[in-house]
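Next up, some structures in structure tokens.
No lab work stands behind these numbers, since they all come straight from the coordinates. This is a predicted model, so every value here is computed, not measured. Cβ atoms are built from the backbone, for glycine too; each structure is taken alone.
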Structure I
Amino acid sequence: MIYELRRTTVLRGELPEVFAFFKNPSNLARLTPPWLGFKILGTTDTEVREGTEIQYRIGLLGIPMRWRSRITEYVENSHFADEQLAGPYAEWYHTHSFRSVVGGVEMTDTVQYRLPFGALGRLAHWLVVRHQLRAIFDFRTRAITECFGVTSAE
């Protein structure tokens, strides 16, 4: 089963400024909750572009694990997407979309993901994973709004 999480926030700022923040891998740590123990281990580029690979370490439920992703789509000042190459999910595809709107920039995160382990994975999603992902993206929304300010959020 493929699940989807979507968050949209309208940030203060100009599109090139907001997009530049997100295409800098070093800003990932600012947008990730401290309880995940996030650390970038390496990146192929200082700014994301199609083909960029990023390796990092996280801790899920106290279990340290490595995650490797690749930028599979990239259109300057429009969107980019990262796909998990190795990590805790059977599939993970995260699209970051940006567009100018009245009052700022609408930024939308869309994550499509699938868990391993069949029925056990579905149970884990219902009991733990969906709540954990919501908490992670709640933190992300707060962190983004601290950086840019917000005009509205969904």
Structure II
Amino acid sequence: MSSHNSVWPDLAGRIVDDAEGRRHILPVRVYFEDTDFAQVVYHASYVRWCERGRSDFLRLLGTDARRLIDGTDSHEPAAFVVRRMNMDFMRPGKMDDVLQVETRVRELGGASVTLDQTVTRDGARLFEATVTLVLVSVSGKPLRLSAVVREAFEKTTPS
């Protein structure tokens, strides 16, 4: 655990295992910069928050983006890139709301992982996305998920 984690242990959210299954939860507060002129959450803010949720999910699994890019988790430097993202905007978020970005594994492929992400406020769904990520080398070639990365995701994959 880095010194940052001991001072702010939940900065990256947390992985929980409960009646809803195993998932990552990241709290997010809506600031003025996240909203449009009517102080309603601007649509791109949800995409940004989901990116943070995915990044912190990987971090808590022990296989963060930096380790992938520097090659620590595989033989070749790599990164996850978004292949597909299906989104549904259900309710508006507003300035000062405290939201939760929930991320869970839907499916693992050879070089990909599909995640379900939901943004909620007090249990009400505001936004949903299904995101397919592909692991690619820095040259752009798809790479199979390494054993380390696959095992990290498998710990959270539904049976």
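Here are some notes:
- Among I, II, structure where distance in nm of label points 7 Å out along Cα→Cβ at positions 19 and 131 as derived comes to 2.8: II
- Structures I, II, by FRET efficiency 1/(1 + (r/R0)^6) of positions 11 and 107 (r between Cβ atoms, R0 = 30 Å, to 0.05): label with the highest value: I
- Computing FRET efficiency 1/(1 + (r/R0)^6) of positions 43 and 123 (r between Cβ atoms, R0 = 30 Å, to 0.05) across structures I, II gives 0.30 for structure I.
- Comparison across structures I, II (criterion: relative contact order in percent (Cα under 8 Å, 6 or more apart)) gives the highest value for I.
- Highest-scoring label, criterion being distance in nm of label points 7 Å out along Cα→Cβ at positions 59 and 115, among I, II: I
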